[in-house]
Structure I
Amino acid sequence: MTDTVLLWLRQDLRLHDQPALVAAAAAGAVMPVYILDDDAPGDWRIGGAQRWWLHHSLSALDAGLRAKGSRLILRRGDAVTELATLAEETGAGAIHAIRHYEPWWVKAEAALGERLVVHDGNHLRPPDSVRTGSGGMFKIYSSFWKALNQMLPTEDPVAAPDTIPAPSRWPKSDRLTDWNLLPVKPDWASAFGTAWQPGEDGAAEALETFVDRVDTYDTDRNLPSIDGSSNLSPHLHHGEISPRQVWAALSGRGDGLTTFRKELAWRDFTSGVILSMPDYADANGRPRYDRMPWRTGTAAKRDLAAWQQGRTGYPIVDAGMRQLWQIGWMHNRVRMIAASFLIKHLLIDWREGERWYWDCLIDADYGNNSVNWQWVAGTGVDSNMFGRIMAPLSQSEKFDAADYIRRWVPELAGLSDAAIHDPDAAGCRPDNYPEKRIGHREARERALAAATGV
């Protein structure tokens, strides 16, 4: 009699380079299952934009599984409870899964005990295997990178099984459409589908496109007006492609390849940070910033709303926030500019912005999101000093964002390259574009004064 094993899928929605799938297929009849668990993560259950992506990614995965003689079982509820129920219903013994590092998944994996067989597969190297000389977890990225680099390159990716052994009987499964992951009234994700193709095929296509331009990544990634990003972040986050696949596919010389590989390593680093500091998305990495006098009240709420809507009067910030809303993604350089603006120009707690990004980003990642926000805020264990305040107007000009602004802030499309970065200073701000919420010099002085007592 063939044993039945469960394959627990989370942010690893792929068939290629899927160590848990390969091990499960070698152990018996495989029952792939995805559980939509909105309870265990608490406030960090997946946001609206990710739900759109998840719907399409699960649909694509199910199609891929069916082509190999299998299918995807969908359940909703507490993951530990649902897995136990499935095991009882099907007589399954072991549960195979790829290891995750978010605090709620760490807790769930521990609760499953010996029934769970975990595999490493979502990182270049298991983050908890990259240790300091004293055996601790790294808190400084540059030191982490040096240590990790000594452990690279990665092993070769593992091929997908030709077929997946199926059980004689399938348990009941939810219907994906009943989960209502897609927005309807209003359909605020209507433009997502023109910008993205969720699923393994979309990930492979994005990688193939990026391979041809990785050599120029070091410079092009900072220019919002051109397509210099890899566009792999949502595919990597949802596990539709593994870092090992990306690493193996890239070749080239120069700073572009090195810079991108460091970006891949940053993902590993942030997983290590949340493993050692699980509440990093809620707590300042430097406790002295608990005393920071963030603005609250009516005026601050109006400023926050203006930032969320892309109506701050700073074109580069507004372009980024509107891009975020329209396609669920924002250029990386602009993410930093927009985050810095909220924290230091508007003096609003970084956690407000972190939660907005969490809900709006298709690639929102617990580790990346929290570490990146604390890096910009200066509150993190490895971060910029708070006094380093990005100047959005000069950043916009420096990185040639004129066409980027024209695309996402159409009321400014008719302005010249010289005027579009700061229409107020050029004396040509259109009536339908807002005035600056606050001047740059005034904002800088207010931020530095607020940080004096910290």
Structure II
Amino acid sequence: MASEQGSRLDRFLRLFSDVRPGEGATAVLLSLNVFLILTAYYVLKPVREALILGEGSPELKSYMSAGQVLLLAFVVPFYGRLASGLPRRRLINLVTAFFAACLVLFYFLAHAGVPLGVVFFLWIGIFNVMIVAQFWSFANDLYNENEGERLFPIVGFGASIGAVLGALIAGVLIRPLGVYQLMLVGAAILVAEVQITNYLDKKERQRTEAHFPENETTALMPAATVHRRDSETSMLTLAKEDKEDKPKRSGAFGLVFRTRYLLLIAFLMLFSNWVNTTGEYILGSVVEESAREAVDSGEADGLTVEEYIGRFYSQFYGVVNIAGVLMQLFLVSRIIRYFGVHVGVLILPFTSFVAYNILAFFPILAAVRWAKTAENSTDYSLNNTVRNMLFLPCTREQKYSAKQTIDSFFVRAGDVLSAVVVFLGTTYFALSASGFAKFNIGLVIVWIVVAVLIGREYKRLVATGQPPR
């Protein structure tokens, strides 16, 4: 009877999601895996800020998003070629080793007095999107649609808590270790993280591919195999189909642009990030204005403008992170279970629609604060989980090559578009916070339409069992 109910871990995890017997350990290890990735990133963020602001300026920092997009235009196709030639374990090991080695190199260059502000800022922008996208490609490869919808909420908890604790760890370590030593801490975390990946890869292959010959398993087949594999289909069959389909293949970007479903996801990510980044500008402008008014009127409790802004953001991110963790634990799995992915993908854009309608007419600090709290906490929890579920019906090539393209290039393209809007809005159109909020409302309407189309397509793909074409 106990075996039918699963282990104690399985039973405990059922408080948060629908975990079947034997599934808990892998879900927790995946959660720990992404927890370490996000922890490494948030440990390295203070290094990024210290270098770019110490050697450059806030303006230079804002311009670097365009540089990241240009670099990704070259990096993403190269990653796609690696994924087409290497099995997933070797691919993940190679990419992770590269990023860890870069951190060690940066550490020695920094101590040699080499200016690293621009280089490190560009590097960490690529590291963040690529290493996280690679993890979710791996998670998508381990789970089918049913498993992913049930277990991704638990996996996503690791990302939520990693962002919270990573920032705290950086705050504790930066004084005794210094800025540059945090690079080595980040490298050590990546080395630990990839060990978990290797263990999970071996464990899941033994569980799902033990009846296949070695040369027909994910141990030897390239990560970016064109077709999906299930328990009844050998990798050898897929390899033959892969050869037949090769003339149709045109690289990572071509894969996205010729597949309607993937292109819709790309636009979803672009509009989501465009709206959110512009919203961050709205929040920042209102906070700065409120801080100056409070200081001038003597209502800032003796704080300077900078201290007032710092206190606000400390409290703001604290509430956002706590709300995001609670949503991830208690709401995400239930929303997916009772309403489905096609509804889950709509919740963030509708939340943003309400938020920016409020800001368009009440651009005061209290309204902006709570509107952005709702948007950001939903984004970091539900939306982060759902957008990774969208790749569950995809082929392995789409999970590794196309997902990397979408999660890196198109996300950063949203940052660039937001920077263009802010530049034009402040330089030529003199838009206020209310004006930017009204512009965001227009973007959100397009975002909602894209989300509806994606939800319908996801339901169709799951129902037919066919991958996107």
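For which of the structures I, II does the calculation of helix-only ellipticity at 222 nm (-39500 (n - 2.57) for each DSSP H run of 4 or more, over all residues; to 500) return -13000?
Traced to structure I.
One of I, II was used to compute relative contact order in percent (Cα under 8 Å, 6 or more apart), and the answer was 18. Which one was it? Mind showing how you got there, number by number?
Details: I: 18; II: 26.
Structure I accounts for this read-out.
State the single structure among I, II that was used to calculate distance in nm of label points 7 Å out along Cα→Cβ at positions 126 and 398, giving 2.8.
Working: I: 4.1; II: 2.8.
Checking each candidate, the match is II.
For structures I, II, which has the highest computed value of distance in nm of label points 7 Å out along Cα→Cβ at positions 102 and 182? Can you show the working numbers first?
Numbers: I: 2.3; II: 1.7.
Structure I gives the largest value of distance in nm of label points 7 Å out along Cα→Cβ at positions 102 and 182 among I, II.
Every number here is computed from the coordinates shown, using simple stated rules; none is lab data. The shown structure was predicted, so the numbers you read here are calculated from the model rather than taken from an experiment. Cβ atoms are built from the backbone, for glycine too; each structure is taken alone.
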